Structure 1
Amino acid sequence: MNSKTDNLDKILQYFPTGTAEGERSILDKVFIYADEFKQIISPIPGSPVLLIGEKGSGKSALLDFSSRLTNSQGIPTVSLTLFDIDTSGLATNASTGDMVRAFYDILLIAVAKKISEENSGWFDGDYANLYYAAVDANARKSDFPGKIGKFIAEIAKGPTKIDLVSAFPHLTETTRSDVELSAQKIVGKKSFYLFIDDTDQISNPDDSSHLNRVWAIILASRRIAEKIPELKCIVTLRSEVWVRLQRDETGQRDQADHFRNLVVNMYGTREHIIRIVRRRLSLASNKNTEDDTIYDDFFDEKKAHAPQSSDLRTWENLITVRSRERPRDTIQLISTLAKEALKNGKNKIDQKVFIDVMPVFSKRISDQFGQETTIECPQALEILKTFASAEYDHTGFTMSAEGALEHFKKIPSKFTITLFGKTIRPGNEIQAFELWQFFYQEKVINARASDIETRDGFKHLDPENDAFLVSKARWNDLQKYLWEINTAYRDYLVFLQKEDGKYSGLAIKRPAGNRKRRNSRR
């Protein structure tokens, strides 16, 4: 590299968009999901794997990597998304059993279409009949599922060895070793891989009966895996939807117990985010190290402080806590910081760049939250904004359990709120707990517990470890914790507070003598 500015240019190469699509060209260089790959590549016979995680947690990236790997080893692989699954003929009020039978056929039809459209040398000869049987769904013969099942079993292949060097030449030595070791489980075993991404998008969370659609596709995938032993099925699902499936009193929550051992979680822990950032900074700097000194090439000074704070923190800490601990957000934040520094002709990301970027980035994160939850709660962003004017009985954006409950009880009096299709009424305590639970599960408001072993004397509870904490039945537990707004949203809330201060009071004209002339040259 010729200069430090080149370093910032390199950051944009390794911190592009944070989406699986945008990062496909660098996936093997930055891939760090070897542990999760190990858990999904060899499902329990006759059962699917449920890959659970938040939006932006890396689920699609893991499926993309796994699909590329299996294809590179000559194993037939089909990837399905919402756009490949035709639910137009599915009855609205069908029973779960009827929906399972329907999705069994729907998924097999989708697989047949993909095979015929994307055949990459898996089989020879005329496969037109298979294609027309798939597209002519309404006229298909009753034995179609059996035929396609037999066909899948016939084209399934088992590699004699695993060779990743040609398929993934840029994997780190450690990652390649770990992945190859995990992939040895499929050597010599006839396999056909089916990846189903964004499964929850086939339902409408506003309609409780639609949760049964999610269950139906999960149960149908299990039935397919049972009927076709060679087929290995991996299904992705948002963690928020998985929690709802376990809580839903009107649906099939008893089924959850049968699938718990099949769940692989994509947790967005701080340690995980740190690994992602260090790996990418190491690549950008072309250095063979992934310790915290790697920040020195790109960030000015060792520490900085957040807006509205004088407490110095490491850059690693600041970036991690202000990106919701999601890989996608973290990648986008560092990309935004690098662009701002380059725009201002700077060699490194410094304190001023961080201060300038955070309010804008925090607003972007807040808007994303609103977009991500618009179906579950169309007013989610407006509810988040109310925390700019909330009454906090502790320093910062922190309140007691009593304060949190009272705030959630008051919000519906400001504007109409619907949560999962149900109107939330002002002052209704049970519904206030439901709204609180939703914002806790979405990690907008966090539970803070005392912990003398940590640097700050506290830790935040992870909703994945206790998804049902927020409820009236557990009021005594809730009172043990302080409740604070996620750091990622605070800069936007501070901005709202400042804006509100500008326009508070009545618009009374000032006396002529007290007005300042904007264009005065005196």
Structure 2
Amino acid sequence: MRQDDIENRVEVTETFQDDLSKPNNYIDPSDLVTDHEEHDLSRGLHQRHISLIAIAGAIGTGLFLGLGGAIQTAGPLGALLGYATIGLIVCAVQFALGEVTALLPVTGSFVRHAEFLVDPAMGFAVGWNIVYGNWLSIPTEISAICVLFEFWTDVSSAVWIVIFIVLTFGVGISKIRWYGEIEFAFAMLKVVFIIFLIILGLVINLGGIPGVPRRGFQYWNNPGPFVEYIGKGDWGNFLGYLAVMSAAVFSFAGVESVAMAAAETRNPRQAIPAACKRVFVRVSLFYLLSVLIVGMLVASDNKHLNDESGTATQSPFVIASRAAGINGIPSLVNAIVITSAWSSANQALLAGTRVLYGLALKGQAPKIFLRTTKWGIPYVCVLCQTAFMCLAFMSLSNGALTVFWWLVDLTAVGVLISWISILINHQRLILAMKKQSITLNALPWHNGWTVYSTPAALTLCVIILFVQGYVVFTHGNWDVADFVSDYLDIPLVLCAFGLWKLYKRTKVWDLKSIPLAEALMAVERDPEPKEQVTGWRRYVAWIWD
């Protein structure tokens, strides 16, 4: 650390002390990682857990089941461009999250960052939006698991709902280390399987299966690289690309949860940025290569892409393997998708409970949610989340199911709101450091590209947020329910922001008064040694390092 950086921090510290007398513009400089977090939570997650959790968040049911719909909507090239655009946004979001988390490794991640860098009202609004979204996300995943089991058996869905509520609760209430090991195993399984599917796709495409001709890029010529969606000509091609971008956002949902348990991670200032900065390779390898292969395997006008069963039969990999005469792939894909759905439920439980715990730390949720087990799990938060899992039983009734999915749809844009919050936090950090004459190199982790990628990604996220429901505004496609599900979450978040702001009379922090010096001094006082990899892990650590 350079001496002039330290002197800059000391000067800013002295300036900040003058602002502490202002009751409406007060941030406790010691409240970076609270005593509750230090003493009540357990640092059981290692770098390998965090890195693989990031992979697990990026590889979900959208990759295994949703790519066929993307090809059908936009064509092979349109789908590839749509996923590439969102992939770049995800990379910018992860880099921004990594930089801020390296400085502020707190429970609740970007929700607490918003309170520190922007306005407590923003942390309140975004935090409760995430909690509400995760209350509904877990029963959604459990309902999806029930549909997937129908591929094999006629056992009542109620049985599977009970089983997976118990299993998810068990993971949530157990030691954070056990959660990390379970997600580590799921992520490794996903990585191996997607690599297998990519290789299988290449073998089928290049004519490696007896009796199956080499295809190459024939589907890019006929029916073509793009599909006209709603409109005609170039305009229709663009609308297809836009529709795929909106769908791709939700395929990547969950990557932002990698930092939710920062206060439960060993050496978080090293582990979390390390996981975030490698997302570019993962996105490129798994999603973009998968979209490319699927576009070479299945024509955009293939009738089997109309399958909306929610089981393995709608996977383009299954469609291609069946056409090649390969049996057994559907059941294998179905099994992997079940593990993906349950993994997503576990991640939603972690994110929802840690954000709720973080809100309680700052007085934005009842203090009862601060209670933890002796092994460091906020059990009241877990119990609250488990109660909402019972909403999955609504899927057993057609009438209740309609209401249930309507409630779920209200949270659909929550992913974009979370990404926008992460990018705003990072932009505020950059501006505050510039205002306080602190070099960006003083951050525990910094990448020079983020100065440009953050504002660019923020602009794109805001645009997508407002245009992702464009279909309802096209001729003959107006639907009140779709309009509400596409846009109601925006005013809900704004209302929550406004109400907390009025109730607590909060203010947007002045850039000069944000206590960056204290945060940077905390980094100096608590250096983190690099975690050593020993034993058999030395030979496979390249997967997460």
Between 1, 2, which one scores greatest on distance in nm of label points 7 Å out along Cα→Cβ at positions 53 and 349? 1
From 1, 2, which structure was semi-axes √(5λ) of the Cα gyration tensor in Å, for residues 261-484 alone = 35, 27, 22 calculated on? 2
Quick check: 21, 55, 22, 2 is what I get for P(r) over Cα pairs in 20 Å bins from 0, in percent, calculated from one of 1, 2. Which structure matches? 2
Entry that produces 18 once relative contact order in percent (Cα under 8 Å, 6 or more apart) is calculated, selected from 1, 2: 1
Structure (1, 2) behind the derived value 0.00 of FRET efficiency 1/(1 + (r/R0)^6) of positions 93 and 165 (r between Cβ atoms, R0 = 25 Å, to 0.05): 1
Quick check: -14000 is what I get for helix-only ellipticity at 222 nm (-39500 (n - 2.57) for each DSSP H run of 4 or more, over all residues; to 500), calculated from one of 1, 2. Which structure matches? 1
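A short reminder: the numbers here are calculations on the coordinates, not readings from a lab. The model shown is predicted, which means the values in this text are computed figures rather than measured ones. Cβ atoms are built from the backbone, for glycine too; each structure is taken alone.
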